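For reference, the structures are reproduced in the following blocks.
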Structure P
Amino acid sequence: MEIPDGPELVVLLDADGAAVGTAPKAEVHHADTPLHLAFSCYLVDDAGRLLMTRRATTKRTFPGVWTNSFCGHPAPGEPLDDAVRRRGRQELGVDVGPPRLVLPRFRYRAEQDGVVEREMCPVFTARVTGEPAPDPAEVDDLRPVAWEDLVAAVRRDTWSGLSPWCVEQVTELAALGAGPDAWPAGDPAALPPAARLA
């Protein structure tokens, strides 16, 4: 799907995850952010490590925090798999292998400095090869991390500045299995209705 030129739009949701409209991404995050559709992705390298990134300090929401490989918002009508691949190229300059859905029902609310994130945010994992070339407007730093080390850091609260959604996701993912290769595929029927596109 080709994304039209113009302001980037996000899909607004009702409490059940059905689409109720769109809004410009640049205007949607504030103290009363409406519920909207997003996704998170955990990239795994050839050594089986997760690629963690630190969000650029210039970003409007949660600047400078460490988090999963990347997040994004599907455009209206854009399948989530396509959005994951698109965002991987935009943020990290990498080609993402076929995304695998692992947490179809994940949703969260988080706040930092008066700016709220409020998303239904299905979680994916994917393989990545090659060296990332991150966009400095999106990513300040990156680090490959063994899954067991990330889980330990979350459980012991020893990774200062880790995003709240990543903490919640790692907790849920750890309950699925010993690592990304052991996580069962999530059920696409459990996605928010707005994300169930052919």
Structure Q
Amino acid sequence: MNSLISDDYVIRAIRADEWTAVRRLRLDALRDPVAPLAFLDTYEDAAARADSFWQERAANSAENASGVRQLIAEASDGEWVGTVTVLVEEAGSTDWAGFPVERRQAHVVGVFVRPEHRGNGLIKALFEAGLEWAWERGAERVRLLVHEDNSRAQAAYRKVGFAPSGVTVALAGDTGEQELEFVLPRS
């Protein structure tokens, strides 16, 4: 899957041997000012992970993986400037939060676009590629979770067609914070 949105970017799946670039982009995402709202991970924890973690992560979500796909936006100079990861969740299983999965669906995670590349349609192109991959695998809907206070991300997800489902997930600890589920049914 190679998708060109302009002469400036190519949207494609990562390759297993690109684990150092996967690590670098993730660490950059975790430095973003809204990272505490956007990711269930910290820069410190991610930076401390062994190379083997990143190698396995890349191998499990690379172009030949079956249930997970990490897509990146690659600028014309070779820099990775955005990413989304899509996971297939099977009906009858339990998701990461302990909720039952009622239908075959895809779950979008790890959404990030470098600030200097925002606002130009890149997030839409990343999502289109991720949605195409999910639909090809028989997903009946695609979902994602977004922090209740992350209005920037909520606006971006609405722009690409997602809507709140009414489902909320409490974050770990007694913070009272929660994430909102946004969904996009297959049309």
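Every read-out reported here was derived from the displayed coordinates using simple, explicitly stated rules and does not represent laboratory data. For clarity, every value in this text was computed on a predicted model and none was experimentally measured. Cβ atoms are built from the backbone, for glycine too; each structure is taken alone.
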*Compare distance in nm of label points 7 Å out along Cα→Cβ at positions 84 and 108 across structures P, Q and report the one with the greatest value.*
P
*Taking distance in nm of label points 7 Å out along Cα→Cβ at positions 28 and 164 as the quantity of interest, name the structure among P, Q where it is greatest.*
Q
*Parent structure of the calculated result 15.6, 45, given that Rg and Dmax of the Cα atoms in Å is the read-out and P, Q the choices*: P
*From which structure (P, Q) was mean count of other Cβ atoms within 10 Å over residues 44-51 calculated, if the value obtained is 15.6?*
P
*Taking -5500 as the value of helix-only ellipticity at 222 nm (-39500 (n - 2.57) for each DSSP H run of 4 or more, over all residues; to 500) derived from one of the structures shown (P, Q), identify that structure.*
P
*Value 0.60, calculated as FRET efficiency 1/(1 + (r/R0)^6) of positions 68 and 116 (r between Cβ atoms, R0 = 30 Å, to 0.05), assigned to which of P, Q*: Q
*Comparing structures P, Q by relative contact order in percent (Cα under 8 Å, 6 or more apart), which one has the largest value?*
P
*Test item: distance in nm of label points 7 Å out along Cα→Cβ at positions 76 and 132 calculated as 2.1, pick one of P, Q*: Q
